[in-house]
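Values quoted throughout were computed directly from the atomic coordinates according to the rules given, and no laboratory measurement underlies them. All figures in this text were calculated on a predicted structure; none of them were measured in a lab. Cβ atoms are built from the backbone, for glycine too; each structure is taken alone.
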Structure I
Amino acid sequence: MSGQNKERVVVEIYGQYYTMKGDSSSSHMRMIAGYVDDKMRKISEANPRLDTNKLAVLAALNMADEYFRLRMEYEELIKLLEKTAKETEEEEGENRDGEEKNEMNEE
């Protein structure tokens, strides 16, 4: 995709303005920036003496932790869905086999 088609939006994160540019909608980019801003402000409330760089790193670490936890949960859910789908297929196969045997016995 060429640079012309990218969405551009100015956002504020922890008192600083940034121009974001990307394939996502401007509302999505604002939502992401708001999330980062909220994380930094919450950390700042609990640790008022931290400078902006340290706040940013701690916010990044917190978000990375959230991401990895969610990714693990997602992978567990995918495995559960695959297992359930396989069990359902096996049960349907057993039911079809039983129906075929009953049809043969009736003849």
Structure II
Amino acid sequence: MNRFSPEEKQAGGSTAAGAKRRRFLWMAVMAVFFGWAGYIFFAQSALIADKSQDLAKKQAAGEQVNASLNQLKYEVSRLNDDEYVGQLARKWFNIYPKGEIPIRTEQSGE
């Protein structure tokens, strides 16, 4: 009595009922699994959309910071120029080199 022997199956519908039961159980497990997978997919897609909006905002802020950094680097590089430093001294502190006579004009608002 080998399982591969060509015996006839037992009469009755018990094997067909067992196959139906296994198929139903398999379908129920698959339905639960795909339901769970769909729920996770939609939950994560909403989370990813929120995170991508945050990322876009932070990238825009990062671009502004980089632009400000480049502007500051440019201004620092200009401070190495003696002529520019002289202009700043004249403008902010009213310091003039010897022999230079400042010309002041009347301003209407003051």
Structure III
Amino acid sequence: MELIILLIVIVAVLVLPLKMAAALLGARNTGVFHCLFALLLAVVIQRFVGGMIPGVTAEYGMLITIPLAAIAYMMVLDTGFLTAILIAIVQGLILIGATLLLGGFLAAAGS
């Protein structure tokens, strides 16, 4: 039971920031399954390209990750490339805020 709850929380923490960013910036497909598929496609594209480029540092990896995620978002969420880049950046900011909020809530609940 705990595993199912953990999976639901993880999917919610990953998908909801993308859904919120896509709706905020005017993407056409903002459904939960569209956003989940866009995230999965972004991971597949990033792993494929990351395997082709050996020895990428964390700084350069971030510079490569945003355009690759934008390509996946552009295809699935039916938006332009520049809007998809903004979606990736806003999604990251929302994800950081949600993670800090969830971590603070769990820390407060544990004490």
Top of I, II, III by distance in nm of label points 7 Å out along Cα→Cβ at positions 40 and 56, largest first
II
Hey, FRET efficiency 1/(1 + (r/R0)^6) of positions 16 and 80 (r between Cβ atoms, R0 = 35 Å, to 0.05) derived from one of I, II, III reads 0.00; which structure?
II
Can you say which of I, II, III returns 12.0 when Kirkwood radius over Cα pairs in Å, for residues 24-87 alone is computed?
III
Winner on distance in nm of label points 7 Å out along Cα→Cβ at positions 32 and 64 once structures I, II, III are ranked, highest first:
II
Of the structures I, II, III, the one that 91, 17, 5 was derived from, the read-out being semi-axes √(5λ) of the Cα gyration tensor in Å:
II
